[in-house]
1. Assuming 27 is relative contact order in percent (Cα under 8 Å, 6 or more apart) as calculated from a single structure, say which of 1, 2 it is.
2. Comparing FRET efficiency 1/(1 + (r/R0)^6) of positions 90 and 138 (r between Cβ atoms, R0 = 35 Å, to 0.05) across structures 1, 2, which is largest?
3. Compute mean count of other Cβ atoms within 10 Å over residues 10-17 for each of 1, 2 and report the one that scores greatest.
4. Work out the source of -11500 here, i.e. which of 1, 2 gives that when helix-only ellipticity at 222 nm (-39500 (n - 2.57) for each DSSP H run of 4 or more, over all residues; to 500) is computed.
5. Looking at FRET efficiency 1/(1 + (r/R0)^6) of positions 122 and 194 (r between Cβ atoms, R0 = 25 Å, to 0.05), point out which structure of 1, 2 has the largest value.
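Just so you know, all these numbers are worked out from the coordinates, no wet-lab data involved. Every value quoted in this text rests on a predicted model; they were computed, and no experiment measured them. Cβ atoms are built from the backbone, for glycine too; each structure is taken alone.
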Structure 1
Amino acid sequence: MNYFITGTDTAVGKTYVAALLTRALRRAGLDTVALKPICCGSRDDVDALCDASENELSADAANPIWLASPVAPLVAARLENRELEIGELEKWFRHHRSRRRSLLVEGIGGWLTPVTARLRAADLAALFKLPVLLVVANRLGCLNHTLLTIESIRAHDQECHALILNSLPGVADVATETNRRALEEICDVPILFEIATDQQSIELAVA
C-alpha cells in the first residue's frame, strides 16, 4: 500500500492521519514507513512519523529537505538562500521504494503549496507516481475545499483514491455533524474512514 497524503489545507491533520495509518498497516503485517520529503519549521511532524514507523528510519532518512522557517518551501528556501534539489528527491524515493512493500509519503501544506516558483506539492505526487489520499478537516468549509482539491488533483492527471475525514479538537457544530453525509452525496471519491477527535488508533484489513 503506497500513497501520497495531501490535505485540503495546511494544519488539517496530515501527520496525525499518516501516523495512525502507518501504525495500522504495520499491525496488519506490512513493512510501512512514513516519509516527508520536505519539512518547514519544527521537525516534530517528522519525529511523529518516525515514531509511527518504530524508528526504523532516522529523521534525515525520512525527511531529506528540512527548512527552518514555518512557511511554504518556496519562501523558506529563499530565506535561507537555498536552491531546492527536487531531482534528488526522485533518487531518495527510489531508494526507499526498492526496500519497502509499503510507503506513505506526506506532502507539504496543501495540494498546491508552492515548493519552488514552478513546482507545487502536487508535483511531488507525480514525481513519486503515487495515488493520493486526501485528508479533509471536518469543519465548516470542507465541502468546498474538498471538491476544489479533488478537481485540482484530477487536473494534474492524478488519482484521488480516497478521503479521510479528520475531526479536529474543539470543533463541533452543525457542519461537523453533517459533513460526512454531504460528502458522500456530492462527491464520487469514497471516504476511507473518519477519525474521531483525538482517536489513538485505527484498524485496517490488508489483503
Structure 2
Amino acid sequence: MSGPVKIDLEKAKRAQVLIAGKVVEKDGFSWPPRLVGGVDVAFKGDTAIGAAVVLRFGDLRVVDRAFCVRTVRVPYIPTFLAFREVAAMAEAVRRLRTRPDVVLVDAHGKLHPRKAGEATHLGVVLDIPTVGVAKSRLVGTVRDDGYVVYKGEVLGYRLETGVYVSVGHRVTLETAIKLVRQVTRYSIPEPTRQAHIYANELRRRLDELRGSSTLL
C-alpha cells in the first residue's frame, strides 16, 4: 500500500484562504429548523469512517444515518485536518436519504487561523448551512462575554459547556449559538454526539463495512 501523501502546506493555506472567501454569513434556512444534521469522523489506521446523522429539531430523535469508509493517505497536521477528513464527511452527508436544514460538524468553522476549519470546508464544498462545534480552541482570546476574538475580529463563541461554536457556511454566528444551545442535552450538542457514537460503532464493525455503500 502506498504511504502518506506529502502536502504542500503553502498551497493548502492558499486553498483555505480561497474557501474562507466563499463563506456566506447569512442564514440559509428558516428558524426553527425542522431537521438538524451532525457529522463526525473516526479513524482506524489509514481508514476514515465518516458518519452523518439527522435528528428532528423538536425532540432530537435520530431519523436517518449514513456513512462512508475510505482510505486516507493525508497525514494528521493540525489546522489542515480538512484535507484529511472532509472527503469522508461530505460523502456521508451526500448518502443521507433525509436532507437536514443545517449540519453541525465536530470541528471548527471560522474559528481557525485562516478562517477555514472543517465545518467551513464542508459547507462550502456541499453549499449547505454548517456550524462548527469544537471541544478545544485553536486561536483567539475568550472575552468575558464568551465571544472569541482573533486578530481583532470575533470568530466564535465559547458556550457555558466549554464547546466552541463558529460559523461554517450559510449561517450567522448568533443563529449558530442559539441552535447549538437548543440541541445540547449534555456537554456537547446532540447531533454531533450521535454522530460520534455512530462513527465509533462503525469503527468497531470496520471489517464488515469495507467496500460497503449500505446506508444504515
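1. 1
2. Comparing 1, 2 by FRET efficiency 1/(1 + (r/R0)^6) of positions 90 and 138 (r between Cβ atoms, R0 = 35 Å, to 0.05), the maximum is at 2.
3. Once mean count of other Cβ atoms within 10 Å over residues 10-17 is worked out for each structure, 1 has the highest.
4. Corresponding structure: 1.
5. Max of FRET efficiency 1/(1 + (r/R0)^6) of positions 122 and 194 (r between Cβ atoms, R0 = 25 Å, to 0.05): 2.
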